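These are the structures in question, set out in turn.
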Structure 1
Amino acid sequence: MAIRKVGVIGAGLMGHGIAQVAAQGGCEVLVCEAQQGFLDKGLERIDKSLAKLAEKAKEKGQTFDAAAVRARIRGTLSKADLADCDLVVEAIVEDLDVKKALFAELGKIVKKDGIFASNTSSFPIAEMATASGRADRFVGLHFFNPVQLMKLVEVVKTDKTNEDVVAQARAFGEACGKSPITCKDTPGFVVNRLLVPYMAEAMKLAERGDASIPDIDVAMKLGCGYPMGPFELTDYVGLDTTLFILQGWVKRYPNDPAFQIPKLLEAKVKEGKLGRKTGQGFYTWQGDKRV
């Protein structure tokens, strides 16, 4: 079965991007939201993104048919409209109980050979798969922000995922213009499992006074060739997001020494300094630019 019709639940920061790249890959896309205002905002983001791509293509003497892509995207407020989707991707709030309830509902709505996927960055795929009632047809599809630009998608399989489903998910990722990698259902998958403890360890370095925040960032940029140091990256991702991931891991795996919450991170979040999104984190920001 080829994936031709895709449902995306959630039109927010990640969902609208997933919907767009799926449509760019030739799929018919149905974006589902709980409220009309949220849906309108998500579709507006897609319109602006497609307009930018068309303008950039024009500057290069190329063509990009934004209208054709947009015509493949429709919005709905009813999950019942997802019944005949080949793939349904969840991109809603990072609350495991809410996600499990959603998939339990979808399991009764979507056709039996439909594939389910979650865009979660930190929750166990297996728990959502079990809730859906079709664990063999469930994968993680972890896209990265901004979805339209980042080339990676992690295809996460559980012990029960059918290998044909994994292959179809990888093919879908490629159709979206991504480079898919496959991994097991472990905490943080590949990227966050390495990245989040790395950022936390950098904070503990600063807490101990081993080096200053700017010097740690410079060290990792010039010493390892990273585009951002760990503190600048945490600001970009969001300090609250980073703390949320660590809190979840500490709760689930209290004896794993890799999962520790720096006091510096807790203090910043308590002060409301969440990074780029609030204009202040480890650095001061104006929009997407560090001051």
Structure 2
Amino acid sequence: MDSKWQVEIDGKPKLWNFNLRELWQFRSLIWMLYKRNYSVQYKQTVLGPFWMIFGVVFNTGIFTLVFGYVGNMDSDGIPYFLFCLSGNIIWTLFASCFLGNTRVLMENAYLFGKVYFPRLAVPVANGLLNMMKCLIQLIVCAGVWAYYLIRGEVVFTGLPLLGMIPLLLLSSFMGTSLGMIISSLTVKYRDLGHVAGIGVQGLMYVSPVLYPVSQLSPLLKRIVYLNPMSAFVEAFRYCLTGTGSIYWPGMVYGVVFSIVITIIGLILFGKTEKNFVDIV
């Protein structure tokens, strides 16, 4: 009797191993992994999901106190708390997607060695959880923005507000893809997991999260815009508050970088997932 296999697993090397249809077929598993990650992070905690808000608000408050009041950092004419909060939200999304996937292969080796399913389901579930966190943080940011709008300290930007959506998606793709690359390399080089954590913290200071690009010298601007996230942070703040500007060469660079790094991440992750269990 002729039969058609639903899933075919073989050892033939393939450069491109991404199957969107198969990933969609395992959407229920992605949802289960999403709930597992949520439960692991917030189960038996006093504040529970409020930690999603507390971390960003607390960090923003500390930055506002140190850089805004003590350091008297310029904020392009808007309250420094909102200036820092808007940059901190999109940066936190990128950093969470990146750090949440740097050890995704190592931490789930016990699961990958038992049953077949598309390994990309785990990074996708991590990304969905981080997007949910970002959505909740945006609601808090909207409340802060509305408060300053009533006080007349910010303006309603209108249609540019919709530009925040693709910026958040690009940031999550970039962070997830970079995390997948580090995760693939960490299988052989364990030190990279530690270096990634230190690197992403330092990289924040080469992004206009705490300071406006308009106050930098031309040389420092070029250095800052070498970081592909810098143009996204500046554009996100512009869409929300109307301050700053959109640096289009930096935006093109960031978009191209996101696309290229996503392709590299998928290829490298697909090649590593086949035999990493034997290495681990």
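Can you say which of 1, 2 returns 2, 9, 15, 19, 19, 16, 10, 5, 2, 1, 0 when P(r) over Cα pairs in 5 Å bins from 0, in percent, for residues 128-239 alone is computed?
Checking each candidate, the match is 2.
Work out the source of 0.7 here, i.e. which of 1, 2 gives that when distance in nm of label points 7 Å out along Cα→Cβ at positions 24 and 56 is computed.
1
For Rg/Rh (Cα atoms, Kirkwood Rh), which structure out of 1, 2 has the highest calculated value?
If we compare Rg/Rh (Cα atoms, Kirkwood Rh) over 1, 2, the biggest value is for 2.
To test your reading of the models, identify which of 1, 2 gives -20500 for helix-only ellipticity at 222 nm (-39500 (n - 2.57) for each DSSP H run of 4 or more, over all residues; to 500) when calculated.
Computing helix-only ellipticity at 222 nm (-39500 (n - 2.57) for each DSSP H run of 4 or more, over all residues; to 500) on every structure in 1, 2 gives -20500 only for 2.
Could you figure out which one of 1, 2 the value 28 for relative contact order in percent (Cα under 8 Å, 6 or more apart) was computed from?
Label of the originating structure: 2.
Here semi-axes √(5λ) of the Cα gyration tensor in Å, for residues 104-183 alone has been calculated and equals 21, 13, 12, so which of 1, 2 was it run on?
Computed on structure 1.
Rule-based calculations on the coordinates, nothing more; no lab input. No experiment lies behind these values; they were computed from the predicted model shown. Cβ atoms are built from the backbone, for glycine too; each structure is taken alone.
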